[in-house]
Structure P
Amino acid sequence: MARVPLLQLTEISLTFGGDPVFDDLSLVIQPADRVALVGRNGSGKSTLMKVMAGLVEPDRGEVVPGPGVSVGYMEQDPDLAGFATLGDFAADGLDPSEMYLVERAGAGLKFDPARPVETASGGERRRAALARLMAGSPDLMLLDEPTNHLDIEAIAWLEEELAQSRKACVIISHDRAFLRALTRATLWVDRGVVRRQEKGFAAFEAWRDTVWEEEDTQRHKLNRKIKAEARWAVEGISARRKRNQGRVRALQDLRAERAAQIKRQGTAAMALDAGPKSGRKVIEAQGLSKAFGDRIILRPFSLTVQRGDRIALVGPNGVGKTTLLNMLIGREPPDAGTVTLGTNLALALFDQARAQLNPDLSLWESLTGDPEMRVSGKADQIMVRGTPKHVVGYLKEFLFDEAQARAPVRALSGGEKARLLLARIMARPSNLLVLDEPTNDLDVETLDLLQELLATYDGTVLLVSHDRDFLDRVAATTIAMEGDGRATVYAGGWSDYQRQRKPQDASQSAPKAKPAAVAEKPKAATKPGLSFTERHRLEALPDEIARLEAEIGKLEELLSDPALFSEQPVKFQKASEALIERQHKLAAAEDEWLLLEEKAAS
């Protein structure tokens, strides 16, 4: 027996001026579908979701929900007007006896239902909107960036809830790990065309690359055919003018076909310049502690940051990650302890709140108004990594068009604001890059490029993020802030941290009658003469050395290909630089291990 679709879109067309957002689009959402909705920023993902929700009327076509089907939509900027508290908003439409559903969602998503709407932050409002959707349990859930403003614990709760639910869902998200875990089909919005593949997001990038390769092949064939026909037209048409007019018209049709093709949006032309090298020791923190009233943010904590380190701070929202980050870079004084910054530091900061962007200024003013970017006597130029560039030309490198240059920052989407802030911090050389939640709102392609840049960046990176995939790709060291003021250093990224903390958690939860369960500890941890941080560092270094040796082996294997230099010179250069960087890091790690072993032995 055929299943009745939950939602059917038939021959949908929609235009907001210029090229159509969608044209002749038809798709079906079936019961139990779990669909990733992906595409570049500005491609129309959120618009398509609003069409599905009935919030945007198409110019042509039909949107038909199944009989009795309820559709719930979680928007990025919910309107809470008319509600006194977040709980009132989340419980709207529910029977009073079902209030426990809101309280349960509130506990999982970490928001207070009693919080007055007027004092709630944007993140709390979004979490209330998500709780409202989860409590209402519609047949089809439309989730637009549900993981934004959630910490990793809340993301894990939401992931588990959706995985256990039998409800259908369509999800827009930049969080690769979230999409890989949940989705079984993919809708790809690309230049007004929506394609569907009956595989989850894990298979998306390979599918996208295959489609683009086929497209490039067809475009190449079309160009060759046009070139051949154009040569015939020039050389042979005069003798056969009358009987070959059809061939001339065919040539015109080929040219019209090529002109009608919509060019793929490129990736942002982002670049990082590490500038002059900092000193080998970037930050030396000793015995840092911090409290706000009776609430302890950080118990005595010490850390040494060396040049080239990639350090991530993870933990629940409100635990103090940004506070520790600001203490490490000297922007927040500790209650006790000292922070010594290294020599020759050039700091670039990407702040979570995008506070560096004035919403009332235009994009043009945001760049030209920065004293460090201003070019004397040139109102339309800015200094980009030591070279004057036209403002609009630089904005185009970050995928903004000329019409947006004079638009106010407040009119930008979340992803566009993130790109504008990246444009500002990447315009000047830096050797200490501080990124507080940089992944929010960025599309997959821009995230890929940012990860590549960080991999070859010759400076030091301090990072706060809840994106597990991004942490695994970027971080070499993880500082976990797990509450009660504790901050623990682990080697590797998110997955490495999870593997290392499991034996520790198991030992802490073991019955006291079995002391042997907690007796086995690495020998380095019991050696005298080392500080708490040094002992952790000594334990972590063997894994770090092994990882560097493995990466060096892969890079050497890549560079051994004799065709790489001639066929892909850019890739060859990047791989060579990455190899040199990792060789230096390996030598430094081995030296550090020897020093710590000698200190422990003494």
Structure Q
Amino acid sequence: MVIMEKLRNRLFFQKLLQWVPGLENFFSYRKEYLSFDIRAGLSVAAVSLPVSIAYAELTGVGAIAGLYSTILPLIAYALFGSSKQLIVGPDTATCAVVAAVVIPLAADNVVLRWQLVIILTIMIGIWCLVAGKLRLGALADLLSRPILIGLLNGISITIIIDQIAKVCGFKYDYASLFERIIHLPTKLTQIHVGTVCIAFFTLMILIAVKKARPRWPAPLIAVVVMTFFSWAIDFQRYNIKIIGEFSNEIIPFSSWIDFDPGLMRELVVPSLNIAVICFISMMITVRSFAAKNNYDTNADTEFKALGIANIVAGLSHGFVVSGTSSRTAVNDVSGGKTQLVSIIAAVAIAMVVLFLLSPLQYIPTAVLGIILIYSSWSLIDIKSIIRFFKLNRDAFYLSLTTLIAVLLIGIIPGMALAVLLGLFLFLRRVFRPTDQLLGVDADGRIHSLSNNVMPIDNAIIYRFNSPLTYFNIAYFKKRLINLVDEAPDKVSYVVVDAIPCFTYQDVSVLLGIEELVRALKVRDTVLILAGRRKTLKRWFKDMNIHMDKDYIEFSYDLYFAVKMLQSKEHMSDAEENDEP
């Protein structure tokens, strides 16, 4: 311990921790955590094995790629991440998006498909590293909750429809989801009874284990049981498709020589989109479990860790990884204390890759399909969309539009449309924000006008619920002038709550205030800016803007401005009473 304390005080060690923050957990590791971490690590590995293979099938690459996508990324995140619980790996949403990007480009060329997946994964990692370096962790808030819920619902339904063919033993004739749904009834005559039975029994195992022993790895148990029967009965003899033989294969170097670099241009924009989705979905999981376990995380550090995890995934012939909520939950429920859980899980999966690949060839593809359907079904959350209808109509329409767009025009275009809609909604709120007229209640407190809150005579107290910028200053001026002109009585003073709307020095805003003062002067009305008194005076001075001091005043805050107006009113009443 003394040695560790000395190390922590060394400058090089502090610099090392800035780059590899996960080392702190290992240097300060407590031996009483070991039993918890071992149990959690083995549980995570047990869940990760079958779903990683299933996601490889979903992505359209070899099953072994799913395991490659799990081992090194787990170790990388353990070293570079800031969350104590997060488990990284392939997840439903990102794999579906990757498939939507790569499969149309590669068509039936399996090697090219895998190459594109690898390059896409590395590109995503690079974008994440750049974003982390530029401290763009705030992008975690780019996709609002309504957009994300609509997106996950759309992706989940897409996966379910896609996997129905796999669990029923037929192939779709159409690539469009909408066409697949329309023509699905015509495929009923092509259903393979044996494949459906395998899928049904797998589903029963998943449900039974989940209900009887919630902490047990239901997907692993289902895969082990059905793989044993596949080996014992020889499912292939009954035309039931299995994964087939695979080994520790990688793409040969010779195939990379023939790769067309021009295809990389097609991956630039999708890789940016997927990087944002991966990061946002990961940060939701990171923040949730950090809040539950009472510790802090760093969004910029998480961006870098996600980038490194994806780069090592690509270099090890894997595919895109992100934070996985289900496996992180397994870690948390199993009592995992540190990121040693990820290291243990990675070692366990590596042991399977090295010594136990042969039995995996007997896994029926219908088993993997039903696991994907089962996982995707848990992501469907229509109740939240309905709840948005009651709480916030804008959120409801945004979430519903995202869901419909993903289903009708595809995952990538639907995702892009959702982000644009979210940005347009934000801009609309900034362009035309809500505002309030304020007054004073019987106790002298300032609130929005109501039956118990009355306005001040000859004055308007106004709050603009958005920062003033060059694209809403005209609307701000128009609103105030209209309020003055439409008031039933003469308005001598307009008090503006300056704190929420004056947030930074914008020359267009300051010049707009100068124009507003001139317009109010014509109406013999004084503008009072309440709040940021010294800052506003300095801004106007820096911009060399001089206004008629008789028609603009600066107050410390709203309460000071109200007291000043009330004082002026009393003085005016006193002067009137003194007149003969």
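Bear in mind these aren't lab numbers, they're just calculated from the coordinates by the rules spelled out. Here the structure is a predicted model, which means the values were calculated and not measured. Cβ atoms are built from the backbone, for glycine too; each structure is taken alone.
Here are a few things to note about the model shown:
- Label whose coordinates, when P(r) over Cα pairs in 10 Å bins from 0, in percent, for residues 63-214 alone is calculated, return 8, 24, 37, 23, 8, 1 (choices P, Q): Q
- Taking percent of Cα pairs over 44 Å apart as the criterion, the top-ranked structure out of P, Q is Q, with the highest value.
- When mean count of other Cβ atoms within 10 Å over residues 31-38 is computed for each of P, Q, the one that comes out at 13.9 is Q.
- Ranked by distance in nm of label points 7 Å out along Cα→Cβ at positions 95 and 279, structures P, Q are topped by P, which has the highest value.
- Which entry (P, Q) yields the derived value 22 for relative contact order in percent (Cα under 8 Å, 6 or more apart): Q
- Computing distance in nm of label points 7 Å out along Cα→Cβ at positions 87 and 351 across structures P, Q gives 3.4 for structure P.
- Comparison of P, Q by FRET efficiency 1/(1 + (r/R0)^6) of positions 191 and 367 (r between Cβ atoms, R0 = 25 Å, to 0.05) - largest value held by: Q
- Origin of the derived value 16.0 (mean count of other Cβ atoms within 10 Å over residues 111-118; candidates P, Q): P
- helix-only ellipticity at 222 nm (-39500 (n - 2.57) for each DSSP H run of 4 or more, over all residues; to 500) derived as -21000 - corresponding label from P, Q: Q
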